[in-house]
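Undergrad: Each structure below appears as structure tokens.
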Structure P
Amino acid sequence: MNLKSRIAPTPSGYLHLGNAFNFLLTWWLVRQSKGVLQLRIDDVDAPRIQPEYLNDVFYTLEWLGIDWDEGPFSAEQHRKEFSMQLRLPEYRAHLLYLIEQNVVYACTCSRSDVAKGLSCNCVKKHKTALPQKKFAYKMKTDNAVTSYTDGWSGYQTAILHEVMPNFVVWRNDNLPAYQLFSVIEDNRSGVNAIVRGEDLLHTTAAQLFLADKLGMQSFHQVQFYHHPLLTDSNGSKLSKSAGSLSLKNIRESGQSAQQVLQSFSNWLKLKTPVCQAKELLDISINVVCF
């Protein structure tokens with residue numbers, strides 16, 4: 001199988017060390033297999049996207065020594081040719097297909113309602129007419145069970161109504177949710193290998209379920225690789241919004257890309273630490289075992 005993967009940053013903040021490790025893993029996997037790597041910038045959430053964050057993506061990849069084959073090669077090219085804002089009508093067309101298939105429903109419950117554990121009966125309440133106030137579209141997960149084999153974590157199975165119940169596919173601000181646009185983009189691009197953090201194990205199950213409902217059967221041929229998350233000193237997941245270990249701060253503190261690569265080597269417990277990304281190509285990625 002000719003391997004094709006993608007790096008898909010969201011420019012809603014400066015990239016952090018966890019992003020760098022994910023990018024390096026993805027690049028290593030693709031380059032060692034002589035596959036194709038795509039840069040996909042997830043900028044659906046336009047109000048949160050700032051020029052400095054978008055520029056940071058390109059600067060960081062160059063700084064790390066990561067190259068790619070498809071996608072934008074500059075911030076300006078991204079805005080003109082590759083921005084997801086240009087494809088909103090396509091995402092909406094897929095939403096309309098889900099509505100026609102009767103596999104989604106309108107929901108007025110907020111995130112705080114869900115966090116409080118309040119019961120939702122929107123699937124029944126709005127069965128015949130759409131609500132008059134803001135609403136999202138959610139998948140009907142019912143009793144669906146999704147299984148797949150992860151490249152590093154092995155066999156995975158999830159009862160969606162327990163781990164990702166009625167997940168959002170279209171947000172109440174009239175934009176596609178990550179689950180929807182990510183599946184559409186991966187399917188359209190012919191991606192067949194995805195490297196992501198282990199916090200997205202259930203997301204992968206949800207996306208496989210969603211792909212079925214969209215009629216994208218080839219999505220089941222994608223090989224997923226989930227890796228452990230990098231955490232801060234408190235054991236919390238790194239966040240762009242909190243500026244946790246941002247690569248910008250790392251650079252401005254005087255640290256080099258070489259030091260980031262050495263940290264990456266230590267994270268993977270490589271016998272021979274690397275100082276440049278290209279040195280990874282001399283090491284079999286099969287040594288990666290989480």
Structure Q
Amino acid sequence: MGGLFSDMSKFGIELDDDLEIFEEEKKASPGAAAAAGPVELKEEDFLLDKSVTCPLCDAPFKVKVVKNGKVKQIETDDVLRPVFKEMDANKYNVTVCTVCGYATLNNAFKPLPAAQAKLIKEKISANFNGSVFLTDDPTYSYDMAIERYKLALINSVVKKGKISERANLCLRAGWVVRGKRLSLKPDNPKFKAIEMDCLKQEDEFFKNALDGFVKATMTEDYPMCGMDDATVDFLITNLAVHFKKYDLASKTIARLLTSTTTNRRIKDKCYDLKEQVVAEIKKQKNQ
């Protein structure tokens with residue numbers, strides 16, 4: 001073969017004599033793609049293994065994260081849990097160092113003040129066994145994700161993190177437990193037992209989230225966990241309604257509706273919640 005590629009045989013590469021650099025690609029017929037059918041993506045197709053260095057112990061490790069722009073949020077539920085179309089991205093929001101046990105939300109996995117670092121090293125790292133967090137699985141199971149959130153919450157408590165930080169971790173852990181419950185298959189022989197355990201854990205996490213955010217509003221400044229005052233009040237309102245604490249919900253709704261900084265989207269949702277809350281308060285008084 002002559003031309004540009006005439007000497008490629010010395011590398012053991014055999015090329016066709018009619019090889020062209022800019023050969024036009026043959027276009028598939030319109031019906032070919034349809035005949036092949038839609039490509040079914042698995043959860044692991046939306047993930048990548050990100051290399052991370054722990055700011056506490058300097059150990060390198062990998063963490064699974066959701067690829068940017070690959071997962072679409074379609075709604076939020078009654079406790080503001082993001083619901084995604086392709087998979088449950090809520091499972092992948094915690095980074096865990098499998099060497100020293102330092103764990104927190106992905107965007108907060110940064111160097112710590114010396115006093116907080118000392119507390120984690122003494123109370124977590126000293127006896128930490130990270131083997132449970134080591135997995136060859138291509139995804140995190142719900143149980144694995146929940147354990148990661150629990151470790152992040154323990155880290156926050158141990159290092160005396162902000163109340164809002166702990167409340168936020170409880171909220172997000174509750175989201176993941178709910179995701180697990182909703183993913184259960186009714187034909188599972190242990191369906192009822194697992195569902196009841198999930199409901200119990202959900203309520204425990206969400207109750208702590210509600211109590212924590214209420215306390216945080218009395219002692220902390222905004223933004224709080226990336227949220228402004230209207231968003232935090234709206235979150236408290238939804239959690240209060242979830243636990244039938246209608247007096248609390250009534251107060252936060254009133255505050256949101258009278259505030260000049262509350263956006264129209266939240267106000268519209270508050271009008272609907274107000275009707276529900278007023279009706280429930282009347283029902284309780286008539287009992």
Structure R
Amino acid sequence: MPECPNWVVAFFIYLCNNMQRNLQKIQSELKGLYPETEIRNFGYLIVEKLTGYSRTEIILNKNTLFSAEQDLLIENIIKRLKKFEPIQYILEETEFYGLRFRVNNSVLIPRPETEELVDWIARDNKDKTSLRILDIGTGSGCIAISLKHIFTTAEVFAFDISEEALAVAKRNAEINNLSVKFSKIDILNPEEISTRWDIIVSNPPYIPDAEKAEIQPNVLNYEPHLALFVPDNDPLLFYRSIAIFAKEHLNRGGELYFEMHRDTAKAGAELLSEIGFKNVELRKDISGNDRMIKAVLKD
């Protein structure tokens with residue numbers, strides 16, 4: 001039997017649903033719905049998930065053939081992306097501070113601004129040992145778990161009001177093989193707690209209800225409103241409750257860190273001073289927005 005010419009083999013590969021063709025399909029199907037760089041990133045994330053390849057391996061193995069099942073999965077992912085469902089929820093995972101986290105619509109998707117908050121805590125406390133840290137409103141557990149990864153000897157606690165969120169956070173601690181003590185606590189009505197901490201950190205709900213009309217559909221339609229929004233008449237609701245709690249439960253000289261809404265960050269800093277914190281520092285994020293606050297409990 002005569003050997004097939006090379007061009008016939010190449011043409012056969014081209015006609016098949018290989019990796020490169022699928023990347024091109026993702027690009028063409030989503031064109032105009034998202035920025036081109038974001039679509040390109042979607043393609044890599046999808047293929048990484050389906051194949052286990054790194055981005056370098058994707059480039060080196062672009063003619064890898066996909067199964068019919070993989071093709072169908074890509075079709076379904078594209079349909080969901082066309083409805084602006086977040087890619088992190090579709091793939092059920094994301095990366096934060098170099099760690100992998102499972103996510104679903106019970107928890108917010110961890111964001112780069114929150115990585116900046118974790119990095120601030122890490123840099124400020126790099127020479128400290130035997131820390132006791134509390135993350136309030138932990139969601140996916142990204143802050144608490146990342147801090148435990150950084151401060152390996154620290155005792156890390158995390159509160160959330162949502163049982164569904166706590167289930168996700170506990171799973172993420174297991175995935176990353178890190179020990180965090182999780183509790184279901186309503187910080188607006190906290191129970192009697194005798195524990196004291198050296199660091200308390202929180203990224204609480206801070207978007208006023210009035211801004212819902214301005215929120216992108218991928219956030220508004222899919223991420224949990226419980227973790228996003230606060231009443232228009234009291235945008236500092238959670239910050240006030242957490243600051244009062246921190247005043248009673250931080251060790252002397254303990255530190256309180258917040259992620260803030262850019263429009264209420266300065267008011268938040270003033271609130272902390274009024275409650276009795278000192279050395280209140282407001283920092284901007286990488287985009288130049290007032291985003292993070294650190295305050296120290298007076299001795």
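Undergrad: Given a computed value of -10000 for helix-only ellipticity at 222 nm (-39500 (n - 2.57) for each DSSP H run of 4 or more, over all residues; to 500), which structure among P, Q, R does it belong to?
TA: On the way: P: -10000; Q: -15500; R: -12500.
The value was obtained from structure P.
Undergrad: If you rank structures P, Q, R by distance in nm of label points 7 Å out along Cα→Cβ at positions 40 and 248, which sits at the top with the largest value? Show your work: numbers first, answer last.
TA: On the way: P: 2.5; Q: 4.4; R: 5.3.
Sorting by distance in nm of label points 7 Å out along Cα→Cβ at positions 40 and 248 in descending order puts R first.
Undergrad: Further question on the same structure: For which of P, Q, R does Rg and Dmax of the Cα atoms in Å, for residues 144-183 alone, calculated from the coordinates, equal 12.9, 37? The partial results should precede the final answer.
TA: On the way: P: 12.9, 37; Q: 10.6, 34; R: 9.6, 28.
It must be structure P, since only it matches.
Undergrad: Looking at volume of the Cα convex hull per residue in Å³, point out which structure of P, Q, R has the largest value.
TA: Details: P: 139; Q: 274; R: 154.
Between P, Q, R, the highest calculated value is found for Q.
Readers should treat all values here as calculations from the given coordinates under stated rules, not as data from a laboratory. In this text the structure is predicted, and so the values were computed from the model without any measurement. Cβ atoms are built from the backbone, for glycine too; each structure is taken alone.
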